[in-house]
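FYI, it's all coordinate maths here, none of it is from the lab. Model, not experiment: these values are computed from the prediction. Cβ atoms are built from the backbone, for glycine too; each structure is taken alone.
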Structure 1
Amino acid sequence: MTPHLADTPVLQTKRLTLRAPRMDDYPAWEAFYTSARAQFIGGPGDTRDAWRAYGHIVGMWALCGCGAFVIADADDAPLGMTGPWVPPYYREKEIGWTIWSEVAEGQGIAFEAATAARRFAYDHLGWTTAVSYIDDGNDRSVALAERLGAWRDDDAWTPKEDAHTYRHPGPEALAADPATSPTSRKGPSDV
């Protein structure tokens with residue numbers, strides 16, 4: 001028997017599949033989480049920390065009905081995660097992202113995946129707003145947030161002192177103004 005997260009949607013983009021996390025994705029997650037690449041999401045940690053964090057990711061789907069999708073390429077290899085993130089201690093709903101390997105950077109993967117995840121949150125979860133919490137020094141994530149049309153909101157709550165809130169345009173703004181649509185933006189390579 002292969003356990004899975006029943007009812008987890010599968011999103012398709014031009015190049016990617018966004019799907020539920022699976023056990024066979026864990027080695028790629030563990031390699032990421034135990035490396036310096038995880039510095040902006042609570043890592044790096046040891047193998048135990050990586051396992052606990054992965055359980056948190058899977059548990060978000062089971063307990064909240066949404067969570068981080070694994071970003072998979074055409075061969076179904078896991079490249080990272082993105083998606084709606086709603087821990088009970090957050091004051092706002094977040095769209096988060098991570099790219100696990102340097103090999104996947106600079107190809108627009110995080111932009112393509114985060115755009116689809118945000119659209120899912122607006123269209124299927126009924127969100128009317130979203131934020132992204134980004135740590136100081138995470139310049140690649142700031143660039144991606146801005147490419148997605150988000151702006152720094154210094155009046156908003158953040159989950160920790162050394163982070164900033166980036167507020168995304170709402171669904172009406174994205175639909176009403178083609179200039180704010182991520183598909184019309186040209187910007188630096190994303191994470």
Structure 2
Amino acid sequence: MQNFSNKTCFVAPGIEDLAVDDLKFKEFSVYVRRALESRGYKTVDTLENAEMIILLAYEISGPQSNMTAMPVYGQTGVSSSTTYGTINSSGYGSASYTGTTYHTPQYGITGYAPISYTTYTRYIKMKACDWIQYKMYQKDVILWETEVISVGSTGDLREVFPVMVAASMPYVGENTGKKIKVVLSENNKQVKFIKGLLN
């Protein structure tokens with residue numbers, strides 16, 4: 001195994017027949033390069049100066065229909081009742097009563113209504129390969145792999161890509177030993193950094 005003291009790397013498409021100058025790849029690779037540089041890597045613009053090559057692949061599924069149950073709220077009964085009244089006496093040994101009863105309703109879940117919604121599954125995969133070994137011996141040596149999977153309501157990969165890269169940033173090049181669940185909003189500092197909004 002090579003000693004990558006400089007950790008210089010070149011980001012290339014990991015999708016068959018995808019060109020380096022593809023507009024979407026160029027946009028996405030900028031985000032990935034920021035994540036790599038935050039982890040101590042030095043990204044270069046040509047393979048000549050690279051010790052390793054980072055193969056970047058990404059994909060988004062078609063719309064997936066899902067069903068869930070939404071609770072319906074309404075009156076479930078009466079929590080209490082209060083009666084107010086008046087007794088009227090005629091003075092001849094008889095009386096009449098007039099009263100009104102007020103009921104306090106109780107509310108809660110009365111049932112469930114089916115709700116349909118659509119989600120998309122988004123994938124990013126970064127695979128680091130030893131470029132020196134490949135140049136010298138045509139030998140594929142994988143140094144590390146990072147895979148990010150996200151499920152959500154938007155089918156626009158450009159919208160969620162920087163968020164996904166930001167979520168993976170602390171784990172790039174690391175062996176997590178298990179799946180890591182990360183929740184980030186677009187206002188998160190890591191996301192802003194990946195988008196180039198922070199230095």
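Assorted remarks:
- For relative contact order in percent (Cα under 8 Å, 6 or more apart) computed as 21, the structure of 1, 2 it came from: 2
- Comparing distance in nm of label points 7 Å out along Cα→Cβ at positions 62 and 78 across structures 1, 2, the highest figure is found for 2.
- For the structures shown (1, 2), FRET efficiency 1/(1 + (r/R0)^6) of positions 22 and 94 (r between Cβ atoms, R0 = 25 Å, to 0.05) is largest in 1.
- Structure from which -6000 was derived, helix-only ellipticity at 222 nm (-39500 (n - 2.57) for each DSSP H run of 4 or more, over all residues; to 500), options 1, 2: 2
- Origin of the derived value 12 (percent of Cα pairs over 30 Å apart; candidates 1, 2): 1
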